[in-house]
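All of the numbers you see were taken from the coordinates with simple rules; none came from a lab. All figures in this text were calculated on a predicted structure; none of them were measured in a lab. Cβ atoms are built from the backbone, for glycine too; each structure is taken alone.
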Structure P
Amino acid sequence: MIGRDEITRAGEFRKPHGVRGEIGFTFTEGLFDGAGGSGRRFVFCEIDGLFVPFCIDDCRLTSCSSGIMSVIGLDSVEKVRLLANRWFYVPDEYLKVRGDSVSRGWRRFLHYVLVDDSAGVVGTVSGIDSSTLNTLFVVSSGASEFLVPAAEEFIVSIDESRKVLTVNLPSGLLDLSS
């Protein structure tokens, strides 16, 4: 069984496309390159608290941040609807194979515990949203998820051995996520 610490959120399935079981999706540029590479490629979706693997049959990128995918075994609109509006994740090893190491840039903080100087533990960095000019950490805390600016000026300390990122966020920022 694969755990959250072995995968990176790479995109979101949108809605079924056509009648042959294809589904549209959006993705974070640089984290997902479709079905490239050799061998079978998988994406994972969280279903009932478990990360379920889906084997990519075909993938066509329609822009630098969207595409259309078909998944082995989901060959009708009714079957592929299971994935609609769900986040999908890729194994961290896919990122490394492409030379896009998780330790590079903001992605190095994936799976770190985010601690604010004033508020204490905020949650775990579960993703990086670079879809806008300002990069954001996707922070998960229990069942909720919220965005925190990924800005060097907010970082107080980095404990790589314990995977803890301590920040000093602007007053009131965390109140917006409530």
Structure Q
Amino acid sequence: MPTEDSIARATRLIEAAGRFAPYGALALIFLWFGGMKFTNYEAEAIAGLITSSPFVGWTLPVFGPQAVSVAIGLIELLIAACLAARFAAPKLAVFGAGAAVATFLLTFSFFFTTNGVFIADMPGPAISVLPGQFLLKDLGLLALSVALLHDSCRAAGFGHHKDIDSDGH
């Protein structure tokens, strides 16, 4: 039978994991994705998503797929570093989380601009595995980024608003 002390210790561990894990996970995602952008494999893989975007589609004919991919990779590596710095430099994490929000707003927009997302011959709003479900996951990453932006802003001392429903209303 768990004791009150063991429950308190477990709760502290869960709280610590809940504070560190989201930053570590998102930083790892950006580190991995960013590193892959330096490969020809990744440059070719993202070209179709970029081409169909009204926001960034113009970059491919101007700079070429590899240069665009490398530029995105550099941005993603910077975001990873800023997120990883959250507990040492919260203001850097504000930048990183804000840039993550912008990234996932852009990449989630590909859900609506990329061919092959929706499956026309199936009932309901059916979406394909690739690119549909692949792009839909960016909605969850966007939500995580917004939560980390909120946390980073508070840690950096930007705004001291009461939590929603903290007073029972």
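Quick one: helix-only ellipticity at 222 nm (-39500 (n - 2.57) for each DSSP H run of 4 or more, over all residues; to 500) came out at -23500 when computed from one of P, Q, so which one is it? Structure Q accounts for this read-out. Source structure of the calculated read-out (distance in nm of label points 7 Å out along Cα→Cβ at positions 7 and 127, 4.0) within P, Q: Q. One of P, Q was used to compute Cα extents along the principal axes in Å, for residues 47-150 alone, and the result was 52, 34, 18. Which label is that? This value belongs to structure Q.
Among the shown structures P, Q, from which was the value 17.2 of Kirkwood radius over Cα pairs in Å calculated? Only structure P yields this read-out.
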